[in-house]
Structure I
Amino acid sequence: MKRYKRLYIFLGTVFSLSSLTYFFKDDLVRWSCHEENNSASCFILGKKLIDQLKPDLAKSYFQKSCSSGYKDACIELNKLTR
């Protein structure tokens, strides 16, 4: 019986953590971009803002990511400046 109890606790914990990650993913990416200067996170934010039809804000995230050496962000930035 203890074995099943441990399994249920483990599965419940994994489910809870994955649910939190899903719901707070955007906040985590935004934090990673601003606080950790993670260029991939800034690129992801830029792509999401393009999808939300906010190109001016997306451009600033692509610039930040491109200046950190993320080549895909430089490509997207060139597309926006055309």
Structure II
Amino acid sequence: MTSSEETSPSLTSQQRSQARVIAKGARIRDIKRLVETYGGSVKRWAKKSSPPLLYNGKLAEIHGYEHHGLGRFEEKIKWLE
């Protein structure tokens, strides 16, 4: 199973509040696809990363897209080891 096929672990509200913004708006590489697929305005999209966490005994971060007003989309695991 590849990382894109794995189910992302659920993040707590504290972990979500500690997430950092990787890119915002037009600086997101896939912004055109996100707007075409999910809608919303370009400037309200952000790509975020969770703080590092242990998942299945390995260090990982959860990366995903968020649109203020629409919600969170396409979360995936990024392995750090």
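Quick note: the coordinates plus some simple rules give every number you see, no bench work behind them. Not measured: the values here are computed from a predicted model. Cβ atoms are built from the backbone, for glycine too; each structure is taken alone.
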- Query: Which structure, out of I, II, was relative contact order in percent (Cα under 8 Å, 6 or more apart) calculated from, if the result is 29?
  - Reply: II
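Work out distance in nm of label points 7 Å out along Cα→Cβ at positions 35 and 67 for each of structures I, II, then name the structure with the largest result.
When distance in nm of label points 7 Å out along Cα→Cβ at positions 35 and 67 is calculated for I, II, structure I comes out on top.
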- Query: Here helix-only ellipticity at 222 nm (-39500 (n - 2.57) for each DSSP H run of 4 or more, over all residues; to 500) was calculated and came to -28000; which of the structures I, II was it taken from?
  - Reply: I
- Note on the structure: Matching 3, 15, 26, 23, 17, 12, 4, 0 (P(r) over Cα pairs in 5 Å bins from 0, in percent, computed) against labels I, II points to structure II
